[in-house]
Structure 1
Amino acid sequence: MKRPLDLTQGCWAVLDARAIFRVWLGIGLCWLLLGMQVLPTNKLYHQGLIAFAWLPGLLALLIVPEVRRNWDRPLLALLMLFASWTALSVFWGGDAGRLKVILYVFLAANAWVALASFDSRLLWRLVALSALLTGLLSWAALISFYGWHARPLGDRVVALGHLDHTILASQVIGALGLLLLFLREYLPARMRTWMWLVACLGIVVFLLMSKSKGPLLAFVGALAFACVCRPCRRTLLLLCCGISVAALAVWLMPEVLLRGGLSYRPQLLQAGYQQFLNHPWLGLGVGADYRLPVAELKTFFEHAHNLYLHIAIRFGAIGLALWLSLQLAVFLRVLAWRDSANGLALCVLYGFSAIALFTDGIGPWVKPREEWFVVWLPLFICLAMTAGLAGSARKPVGTYLEEDSL
């Protein structure tokens, strides 16, 4: 005799699975955002991403139909087009070993989509808390660098963990700092006042002591972009504060912040453009090496220090058009969501990324490292927002009441 189907037991199994995925992916999200600031090696960072983000995200994609439904199909199609063109470039000079990085990007993006599908509010709270911890860790880095290690104040500070490159560390901390500014309402109530302010100051001081002109310019430019997207008293006040702090820093430390002029960026742009003209349509291929001469220094640079020009050199005009199409699609969504708190946070992150990548960036297809925070993080958050909105649209009313009580 067959036993009757116990629907209640099946429902509880689904709920338990969702709870497990929420915790598992939540750990992975924090690992992705904070791991480089606290872990000693990049290898350990990658291993944690596999265990806590990519694996549960992949299982959720296979097991839970909601995750598959919540992918932003137009963005996915554009990303796949750019990835396909990257893969094709192997046939005219690329490095086939770089193709595995494409899989890393998709796995990371899927982890964001999965967590947003299960609990969008938890995702935003974890992003806000990670940004807050970044501000506190910035103070720890400053104290360690100038106090514990007794480095002169004229030296450029580096962050903790394996964020040992000043410019790249500034990009990571600048990106998370902007999220902290605009995601304050997602923090627990007791963290929204003095702790939030101390964390914000830590990020500003770190950026100033890094003496990195590109991230500083991108930070202020992102605040200006926020004013364009959503002109209001708050964004105007933040922009005025950003401009005032930057002007004061230039006035107090002109020999430090203005050193090196434009850091040979015009010469690199010219040399990169000449390199692009050698293979204007197809490019050199993914992972292909090239060198750009700078006569004043009597040396060569291995990349253009401009992501857009770097993509044009590696993937040609066709590859650049595909990348810009993907960025345009993200931009259109940014404008549509600018009236919400998390939408405005995405606005400033997008602006920071777009400006920062004009002065730095070695390409999109690299292993998870500092560049991901300006190259891929805006896309990941955009996909998460789409997934969260799609999931909310299908939830019963009682679910919102349950989430708001968290």
Structure 2
Amino acid sequence: MSAPASAPAITSPAPADTSPAPADTGVTPPRTPSRVHPPRLRALDGLRLVAALMVACYHYGGRDGEVGQAWGGSPKDQFPLLHGWFAYGCLGVQVFFVISGFVICMSGWGRTLRSFFASRASRLLPAYWAAVILVTAAFALPFVVYRAVSPSDALLNLTMLQQPLGVDRVLGVCWTLWAEVRFYALFALCIVLPGANRQRIILFCAGWTLAAAIAQAANEPLLDTVLMPEYAPYFIGGVGLYLIHRNRRDAYAWGIVAVSWLIGQHYAVARMWHAPNPEFFSYRSSFGIILVVTLGYLAVLAIALGWLNWADWRWLSVAGALTYPFYLVHEHLGWVVIKAYHQTLHIPSYAAFPATMATMLLLAWLLNRYVEDTLTPRLRRALATPRL
């Protein structure tokens, strides 16, 4: 979700040590204890889950197509009052990208390139591999009605490169991971490799914003692929919000966030707005689209400014841990569960909907507990350890 964004431990930056260096007296000073880790930004964990649930609402009740097979009819008929609201849930992806910009800037600051790569790969891959295997196996069952990809395509999906290679996707949401991976690569090359500092990050944000605008004007596929003009504003906005988190008086950071929001709301409206048409599944107003994007920025801003530090409940960390595996499996496996609940067990749609959410959260907990908790630290150690 970032989607989304997938995040390491979300913590606020530790204050810089501004005390004067001790004089050289020839006596070895006593060893001091390690600095305590700063508190985790639990509200950001909670916001990540909210964004994931928004996307799930869209996939279960805010669109037409294959999900209609699961319900046995259009979600528009199942949820005549709510389907129009669910249609805005797809904007949870934009919120994910803003959160990802914030988290990646925070986690990449002070890291070596090896450490950054190990952190990102170990966070993304174990749950992703498990989700690809699980969905492929489920879709191979004879009573599952959804189309399965070929064995060759399923194997290629394990690389996360199916999108640029034009291969059928096992996970419908994995297009967002391709955007995330490209953001990680840009950030690693431009910030992590030379060393993160405020000036370099500001130049990165300004340069990427300008380059993305040029790519949009040039209409060149290669530039679009590398610079992602449609998604760049959200990542850049998140980076700017992290700079505000470090120093709320940073005028450049506020400028980065403002420009990214202006561009981001434009792309969201351009992609998701259409004139009212009764033939379409739903209608999103331009005001509604702008409002959701704005609320996403404001939520991360509130966290950046410390206004939500009071939300320090431990269950929010659990919610954050469930977000990534839930995001990976909720769409296609959710359709299978919806069909089982609604058509096989004859559970009414308004009860089957939350029951499916709960089932997918339980599956996400199992993936986090038995896949991520086991494989992530091992993969991180293997990738972070220097080899000859």
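Bear in mind that the values in this text are calculations on the coordinates, not laboratory data. Keep in mind that this is a model prediction, so the values were computed, not measured. Cβ atoms are built from the backbone, for glycine too; each structure is taken alone.
Some notes on this structure:
- Structure with the greatest value (metric distance in nm of label points 7 Å out along Cα→Cβ at positions 47 and 247, set 1, 2): 1
- At a computed -22500 (helix-only ellipticity at 222 nm (-39500 (n - 2.57) for each DSSP H run of 4 or more, over all residues; to 500)), which of 1, 2: 1
- Identity of the structure behind 3.2 (criterion: distance in nm of label points 7 Å out along Cα→Cβ at positions 103 and 215, calculated), options 1, 2: 1
- Distance in nm of label points 7 Å out along Cα→Cβ at positions 111 and 367 - highest-scoring structure of 1, 2: 2
- Taking distance in nm of label points 7 Å out along Cα→Cβ at positions 63 and 207 as the criterion, the top-ranked structure out of 1, 2 is 1, with the highest value.
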